[in-house]
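Before anything else, here is the set of structures, which you'll find just below.
Every number in this text was worked out from the coordinates using simple rules, so none of it is lab data. Keep in mind that what you see is a predicted model, and the values were worked out from it rather than measured. Cβ atoms are built from the backbone, for glycine too; each structure is taken alone.
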Structure 1
C-alpha cells in the first residue's frame, strides 16, 4: 500500500488506507467528470477509492484505474477499491452475479472491499430500483444474514479481499455478529459521519467489536439537490469550525477530516477539484489539540443530511435507532 497514505488494520489482517476518495455522482454531473476526477485522484496520491454499483460510475472508475496501471503510475496491489451490493440484489442467487458485474465494470479480478450498501432489501427487477404506483421502492423481505453468507462465499472464491457493511445500526451489526455459523466478521461499517453527526456511540460500539467506521459525507456532503435539503446548515461554514481552522492555519475541510481521523474513523473525501483533492491529503500533516477536539465534539447535533427516506417504510430501516 502506498507509503503516502497512512493505513488502518482491518480485523481480517488486510489494511485500508486511512483516507479514501468518494465517487458518488448526481444525475446532473456528466460521467466524464467522474472519469476525470478518478484520474486526478490517483495522480495526486489517493490509493483508496470508494464506489458502488448504485453510483453508476464503476466503468469510469475502472477505466481510470486501468489507464494509470498501464501508464506505470500505480500497480493493482497499490490500490484499495471498495464497491457495494445494491439493495435489489440481496437474494442469495443474485449476490455473486452482482459482484461479477461490478468487477467487469471496474475491469478488476477482485475488489479489496465489498459492502452491503444498506441493511434494507428492495425487490429485484431488471430496473435496479422497482417502484410502486406512488413512486416508492418496492421493498423485499430477504434477511441480510443470508445475504452475508454469500459475501463470505465471494471472499472464499477470491473475488473480494474483505467484506463489510454500510448504514447498519448497532442492533443490526449485533445480529450479524451473533449469526450462527458466522465465518467472517464485517471489517467495517460505512456510515454518514461528520461534525454534526459524530456517531460517537456507534463508533464506540464498532471499536469494541474491532470494526472500522468509514465516514461518508465527512465534509457535510456535496449537498446534491436530489438528496439533501438545501435549507440544511452548511457544515464547512460553521463559525466554531472556522475559528478552529483559523487557529490551526488550515481550511475548515481539513479540520473536519482531521477530527474524524484522530477519532479512528476512516473518512471519504469527495471533490472534482484538483486543489481540494491535494489539500485533503494534508490531513496527516498536523494534529488537533485535545482542546480543539473537545470544542469540535461540541458541534454534534445528531443531524443527518442523508436520511434515506426511500427505505423508511421497511422494518430494517436503520436510522430509527439512536445509533
Structure 2
C-alpha cells in the first residue's frame, strides 16, 4: 500500500459536511451560478486548502474536452537553444494562455520521439509542438487528425504541417561572408544530420557565402555528423590531426558542436591555440567569459515560441492556422563587441 494519501472530491465533501455535488460546484467555480451560500463556499474552500486539494485535471478535461495543457517535444534539454525555446514556451503558455506545458525529449531518436508524442496524446494534451528529429513526414502526419501539431525550429519538407523556423541561411551567409571578406582563405564547416532542415539551411548559407565571395569549396572544408557535443570534439580532433594545425576560420553549426570543438582545443592546447576566427549557430552567455572571441547567430526563442503557440491555438479553435514563417535572427559579434540584426 502506498504511504501517500490521495484525496478525492468525495473526501472533501465528507470533511466539509456537504454533498459531493455541492463540493464539486464550489471547487470548480460554479458556486455563484448555483446560489450556494457564502458560508458553505467558505467551509469547502477552507477544507480544500487545509488538505492542499485541487480538482482532478483529468476530470475537468473529460467535461470540457480541454486539458489546458500543451506538449513540447524537443531533442535535448541540455542544448541551450532547445532549453531557451522550452523556457519561452512555458512562460507564454502560463502567462498568456493559462496553460501548462508538458515536455518530453527525443534524444534525436525517431522512435523515442514517436513514443514521446504518443505519451503526450495519452495525457490528453490539447496540442503538440515538435522540434522534429527526422525528415520522415509519415511519422508526424498520423497525429494531425488527433490534435493540433506544429513544427518549431525545424520543418519537414514533405509535410503540410505548419512550422516556424529561424532565417538560418541568411544569417550564416552574412557571418561567413564577413570572415571571407576580411581575408580568410579557408572556412571549415561542422554540421549536423544532413537530412534535417536546419542542417540544409545552415549549409546553404555557408555555400552562398562562398559563392558570393568567389571562393571555391574544398573537399576538406565540410563535415556533417549530428549535433552532439561528442561529434564536435571528434570532428575538431580529426581535422587537427589531418592538418597539424587549426583552420583559419571555423563555423560550428550548433552550440553543442561548438562545445565539443572547445573541449578539444582546451584539452590539446588550453585554449592557447585555436582557429583564427570561431563562429557558431546559437549563443550562450558563457561564451562571454572565454578568452576566445566567438561570434554567434542568436535565434529569437520568444518569437519561435509565440508563433508556434499561435498556430496551435488557431488549429485548436478550428481556424486556419497562421502561415508558416521564418523568424529573423541577429548576430552577436564578440570580436567587435556589438550585436546587429
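With relative contact order in percent (Cα under 8 Å, 6 or more apart) coming out at 18, pick the structure among 1, 2 it was computed from. Structure of origin is 1. Looking at distance in nm of label points 7 Å out along Cα→Cβ at positions 115 and 275 for structures 1, 2, the greatest value goes to 2.
Quick check on the output: 36, 57, 7 is P(r) over Cα pairs in 10 Å bins from 0, in percent, for residues 227-266 alone, derived from one of 1, 2. Which one produced it? Considering all the candidates, the number was obtained from 2.
Consider the structures 1, 2: one of them gives 20.0 for Kirkwood radius over Cα pairs in Å as calculated from the coordinates. Say which. Among 1, 2, the structure yielding 20.0 for Kirkwood radius over Cα pairs in Å is 1. Which structure, out of 1, 2, was Cα Rg over 2.2 N^0.38 Å, for residues 99-242 alone derived from, given a value of 1.20? Computing Cα Rg over 2.2 N^0.38 Å, for residues 99-242 alone on every structure in 1, 2 gives 1.20 only for 1.
Out of 1, 2, which one gives -13500 for helix-only ellipticity at 222 nm (-39500 (n - 2.57) for each DSSP H run of 4 or more, over all residues; to 500) as computed from the coordinates? Going label by label, the one that fits is 2.
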